[in-house]
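Below you'll find the structures, each written out as structure tokens.
No value in this document is a laboratory result; all are computed from the given coordinates. The structure presented is a predicted model; accordingly, all values stated were derived computationally and were not measured. Cβ atoms are built from the backbone, for glycine too; each structure is taken alone.
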Structure P
Amino acid sequence: MTELSAAHAAAVTDRNRLARSAYNGDRDLAARQSLYQWQTPRYDLPGIVAEKLSEVHGRVVDVGCGNGKFIQRLRQDRPDLTVLGLDIAPGILAGVPGPVAVAEATRLPLATASVDAALALHMLYHVPDIAQAVRELSRVVTRDGLVLASTNSDCDKAELDDLWQRAAGDVLGTERGPARISLSARFSLEKAPAFLGEKFGRVKTIELPGTITVRDPEPVIAHMASYRAWADQHDVPFDATIERARAIVAGQIARRGAFEINCKGGILVCRR
């Protein structure tokens, strides 16, 4: 995936688009999350996060907590922790058990050194000023505190990028259509250590590669359709491209028995 254009970068970070459309509820986020149930090997991301926090006691803040999957797991596995969820989208917070608050990652409503760990999971690429968000994460954690961030690799789900361009090309009557927007490109697994390394002396990357194998087009189509909030950024009729992608995936499954997607995400463990 090539670097985002300025227009795409602006769209990925647009606060109104994120709060009022992309994450006004959890439907689209849940569609992206659900695709991983067909991944091999299966990674229990909330479980991995809970395990990384095994030596943390006290207060944890989940910045950009979304639909609260990690908060729910921590409340289940670590009832001893005090967990606060923050997000810019009031709509998605409606279903998250409190305490939660609406807040910006670049202006955290927390005192300096007031939490023992901070989570920034698959969200820093949505922040306009990533460096400032990293400074805020560093500010609010204690001196020996822990920060866990996560994102996807630049090569993550390349098959979906190819599928989109094939489908868009068919809709437009060209060989290849325009690339689909990449949400994580600004803070990919490859770029993240440089951002985080500005404030944390130790940044360890845990790579989580896998292969998603589906025998029904619907999980793939639901994932692609979850980008509807950015439909205006794709320079192609969105619904028509989604339907053409459905036909392409169905055809491949009929011929080969499955549609495969290579994915690669990761968690970054950060300490001073």
Structure Q
Amino acid sequence: MTESLSDQTTSKWVSIRTRFNLKALGKPVYPRASSMPPWQHVQTHQHTWGQLAYTSNGVMSISTPAGNFVIPPNQALWLPPHLPHETFCRYGGHFRSVYIDDEYVDVLGHKAKLLHVDELLKAIILEICQWDPNYTPDEKKRRFIDVFIDRLESAPTSAFFMPTAQDSRLLPIISELYANPGCNKTLQQWGEEVGASTRTLNRLFNKSFTMNFSQWKQKLRGLRAVEMIEAGYSQQIIAEQLGFESSSAFNTAFKKVFNCTPGQYLRK
């Protein structure tokens, strides 16, 4: 998979294969609840059914050919059938996934997308994940599933997403900054390393991400900050790890990305 996160991080990741080997769901939805330890990487795999990936606690990242999705507890990722993806959980979390029969693909869409999870949708996901996998899809369950699908269909989409870049001149930059988002090399310094001018690199960032290098790096740091906030790190430590001069500078940058301060994000 192009631009795999596993190639952009340190050797701390523990890679495993997916442990879910069911050949067919046999039901409209199938609950899957598990815990993911810190630094776990589930290798690239795909399903013949759809998947709603969600964590009730912690943050996970999922990489697809289109790009990388960061999923905090107020977001969920819809993955259509047959889409290759790999999962990363840097700080651990409670994984609450709902596998969804392909009969709902036309309603939920044929492309991966991040969805905002409000309190009602969260309660529905957690309820389904308490069901016995061998439940009987009777009329009562079917009505509940219909509400679930309706809520997914109407949920607003989220921008916690970084698309994949294809240009070979950008890949060394992206690889280093995914592994070390606190790196403060200037675009001119990067240009000297990859053999391109500052102007060319900014043009390539705009072409690949519809944002310049500075904006891209700010968003990447913001998404990593969300992981660290959810893991309980202080703003001072986050600022230091992400290369900011002070907590105040970190607060300002975070607000530019998410339109709220880290404290307001936590309260939400």
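If relative contact order in percent (Cα under 8 Å, 6 or more apart) computes to 23, which of P, Q did it come from? The value was obtained from structure P.
Which of P, Q yields 5.8 for distance in nm of label points 7 Å out along Cα→Cβ at positions 139 and 171, as computed?
Among P, Q, the structure yielding 5.8 for distance in nm of label points 7 Å out along Cα→Cβ at positions 139 and 171 is Q.
One of P, Q was used to calculate mean count of other Cβ atoms within 10 Å over residues 187-194, giving 19.5; which? Structure of origin is P. I have 1.6 for distance in nm of label points 7 Å out along Cα→Cβ at positions 59 and 235, calculated from one of the structures P, Q. Which structure is it? Computing distance in nm of label points 7 Å out along Cα→Cβ at positions 59 and 235 on every structure in P, Q gives 1.6 only for Q.
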